[in-house]
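There are structures below to look over.
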Structure P
Amino acid sequence: MENILTISTTPAEEEAWKNLEKKQTITQVLDERGKRYGKFTGHAEVTQMLKAVITAALSKRSKTLAADQQEALDMICHKIGRIINGDPDYADSWVDIAGYAQLVADRLEGLER
């Protein structure tokens, strides 16, 4: 005869278990990212400094950018922040920078992606 143990749980308990699993997964992802890119606060500091320089320079020249141009610069700043604060030898960060610039260049040449 087999002994089977069944445990009944309430929907609230099931949800609590799911949230715990998600939290552990998020924690694992954040730990991995921290090893690659450094502490988020350091990354944020560098990235916001870069964005402030761009914003000030555009303002001083009374220039505005198209949404894709601004977003590309924002993402490039984000990637530069990761490089400066974290692993500068992680090729994917450099490839991403080239990719964001290429998206804008393509659009300017008539190819939207």
Structure Q
Amino acid sequence: MAPVNASNEPVGSSASSSRNDIEAQLQQLRDDIAALAKSVAAVGSEKADDYRSRVRKATNDATDASMQMVEAAREQAISLEKDLERKIRTNPLQAVAMAAGVGFLIALLARR
């Protein structure tokens, strides 16, 4: 007669059944972990795409803003140049005297 356990089942069949149950549970656990990993990867991919689009938008906004600032600075420089040219044309002697004075000051500073 085969050995029996407390529930009067043969010991070999109980162990085999428990082993099969454990293997089935382990396989289910592996499947669940694989599904969870796929879900986490999908969420991570969505977040990465979201952040990528946000960075792209911020970069485009910063580029547009810097181009506007460059254009404004260029317009201001052109305006200052025209104003200076107009003042030189209206008072040429004063402009020559000022240029000579600035040159004299630069020469004094350069000697030291």
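Just so you know, all these numbers are worked out from the coordinates, no wet-lab data involved. Treat the numbers as computed from the prediction; the structure is a model and nothing was measured. Cβ atoms are built from the backbone, for glycine too; each structure is taken alone.
Taking distance in nm of label points 7 Å out along Cα→Cβ at positions 60 and 76 as the quantity of interest, name the structure among P, Q where it is greatest.
On the way: P: 1.8; Q: 2.8.
Once distance in nm of label points 7 Å out along Cα→Cβ at positions 60 and 76 is worked out for each structure, Q has the highest.
Also, I was wondering about something else. Starting from the value -26000: which structure in P, Q was helix-only ellipticity at 222 nm (-39500 (n - 2.57) for each DSSP H run of 4 or more, over all residues; to 500) calculated from? Write down the numbers at each step before the final one.
Working: P: -26000; Q: -33500.
Computing helix-only ellipticity at 222 nm (-39500 (n - 2.57) for each DSSP H run of 4 or more, over all residues; to 500) on every structure in P, Q gives -26000 only for P.
Could I ask something else about it? Quick one: Cα extents along the principal axes in Å came out at 130, 36, 13 when computed from one of P, Q, so which one is it? Don't skip to the end; give the middle numbers.
Numbers: P: 80, 33, 27; Q: 130, 36, 13.
Derived from Q, not from the others.
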